[in-house]
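Values in this text are rule-based calculations from the coordinates and carry no lab data. Because the structure is a prediction, the values reported are computed rather than measured. Cβ atoms are built from the backbone, for glycine too; each structure is taken alone.
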Structure I
Amino acid sequence: MTATAAAASKGKNAGRGTGLLSLFTLGATPSGAVRGGLQVASLLIPLLAWAAIASLGLVDEKFLPSPGAVFRSLASMAESGILFQDIVASTGRVFAGFLLATVLAVPIGICMGVYPAVCALCEPLIAMLRYMPAAAFIPLLIIYLGIGEEPKIALIFLGTIYFNILMVMDAVKFVPKELIETTLTLGGRSRQVLVQVVARYSLPSIIDTLRINIATSWNLVVVAELVAAEVGLGKRIQLAQRFFRTDQIFAELIVLGLIGFAIDMGFRLLLRLSCRWAV
């Protein structure tokens, strides 16, 4: 190594800094252990702050229950079986509505991304519909479908399908045209291009789209269960609010967060297993 190169390397390493500050240097990549420590800290720090505020009595416990009170409420609901019943009901509604939206959104989004004519036909209507709040459809859904499971599933469907379609369409538009043209030149048919080229190339982005948008389904299921529901996490939150049980509200919110985190990790695992070439 020449003296000039050594000096340049030394200056570059010096510019990156040392210690904790080096983690926040542009281009720095933390090790696996450091990354895991930061992820644990992101959960531990708010929990400790919450416990400190509750123990010092800075906020009335009626408005901010302690972590211990929330845990006891969570254990009580789990012991009685109510918690499991609510989780099953809410999860079933979310997956039913989101699965239906996905089954329709993915092929429509792919066609809109591949065929400009289909995009020109569908995009203006979808772009308008996605700005209509899904919750505003609740009165109509109750009138049309009653107060059973159907309006709740339909609300989740309406609240996610349009975003899924547009995000899938955008993912498909990033498929290199050279791949499509080469496939057609080699004798590939339109179906082969869509399935073996466009769908496979877009699969990582599509999975990531579903991972992001399923969070909207959980927001909507809580709203749906506030109206004409007998069981569900959202219904339990409403009942707790009626009796000023903030500890139970916090417990239900934590359950919602944990379920969402588990689903997010599930999608990440699916992405790694099905698209190893893209991870």
Structure II
Amino acid sequence: MLFLGCHLSSSKGFAAMGRTALSIRANTFQFFTRNPRGGAAKEIDPADAQALVQMQQSGALGKLVAHAPYTINPCAKEEKTLEFARNTMRDDLRRLEHLPGNFYNFHPGSHVGQGIEEGVRKIAETLDSAMFEGQKTTVLLETMAGKGTEVGGKFSELRQIIDRAKWGSTLGVCLDTCHVSDAGYDIAGNLDAVLEEFDREIGLCRLRALHLNDSKNPVGSHKDRHERLGEGYLGIETFYKIIEHPALKGLPMILETPNELDGYAAEIALLREFDKSCANKL
């Protein structure tokens, strides 16, 4: 099954997000755990959370992706900033127990001159502090564009984090198509080769979700500027290949393109129509 969705606002609650997703033919979606610029999260209504869980249990929705706020830096130089990241991630993971069996995605952060090795060490320590025995949420490291001092612009860096973290065996990866292209992985030119490298460095078994974004910049630009599908350097054919690739079947694919809801609906419809045309040829 093709699991397609987009990033949705959580302002009206969990059940409202589920209804919005279904209204645009999405069967998954992503949401911020709190204001993306940081701050306290609003109190969870258990009944509202359960209503969304029931949508998943009915089969209407697949696994969902919760996204950590952008303001956290799990490998910051300043202790105060590190503590904020630890506390935020710890609180997010506790709260997500209301929605068991889903994903929590985060940006590994920027080492701000400390070096990759120190950045990796701090990210692993932040994860060790935030995660807990028996948690029902799978934590995902997001692939990054390699902008500035970002950690995660290379698959090998994500592997290092996984190897160092106490709960590393449970960690997964979310592959962002814009980010990996900007980082220098030519998914438009040779998707198979990129996935083979991912498998060698990390293991395809750890790839648990994708962000579908075209890029405003060419491969290797290290910019991280998302574009609508088919309007950037990746091109619509790349996304057709992605949704039909056997190694990626069944993974939640989340649109983070610069769109409003009607734009997301159009992109979802475009991909579903292509998927349907492929199925009809079998």
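For which of the structures I, II does the calculation of mean count of other Cβ atoms within 10 Å over residues 155-162 return 24.5?
Working: I: 24.5; II: 21.4.
Working through the options, I get structure I.
Relative contact order in percent (Cα under 8 Å, 6 or more apart) computed as 17: which structure among I, II? The partial results should precede the final answer.
Working: I: 22; II: 17.
Matching structure: II.
Once mean count of other Cβ atoms within 10 Å over residues 51-58 is calculated for every structure in I, II, which label goes with the largest value? Each step should come with its number before you reach the end.
Values: I: 11.5; II: 16.0.
When mean count of other Cβ atoms within 10 Å over residues 51-58 is calculated for I, II, structure II comes out on top.
Quick one: helix-only ellipticity at 222 nm (-39500 (n - 2.57) for each DSSP H run of 4 or more, over all residues; to 500) came out at -12500 when computed from one of I, II, so which one is it? Could you put the intermediate results ahead of the total?
Numbers: I: -25500; II: -12500.
So the calculation was done on II.
Figure out for me which of the structures I, II the number 1.9 belongs to, where distance in nm of label points 7 Å out along Cα→Cβ at positions 67 and 243 was derived from the coordinates. Write down the numbers at each step before the final one.
Details: I: 2.6; II: 1.9.
Only one of I, II returns 1.9 for distance in nm of label points 7 Å out along Cα→Cβ at positions 67 and 243, namely II.
Work out the source of 4.3 here, i.e. which of I, II gives that when distance in nm of label points 7 Å out along Cα→Cβ at positions 83 and 259 is computed. All intermediate terms of the calculation are to be shown ahead of the outcome.
Working: I: 1.3; II: 4.3.
Source structure: II.
When Cα extents along the principal axes in Å is calculated, the result is 54, 46, 30; to which of the structures I, II does this value belong? Numbers along the way, then the final one.
Numbers: I: 67, 64, 31; II: 54, 46, 30.
Label of the source structure: II.
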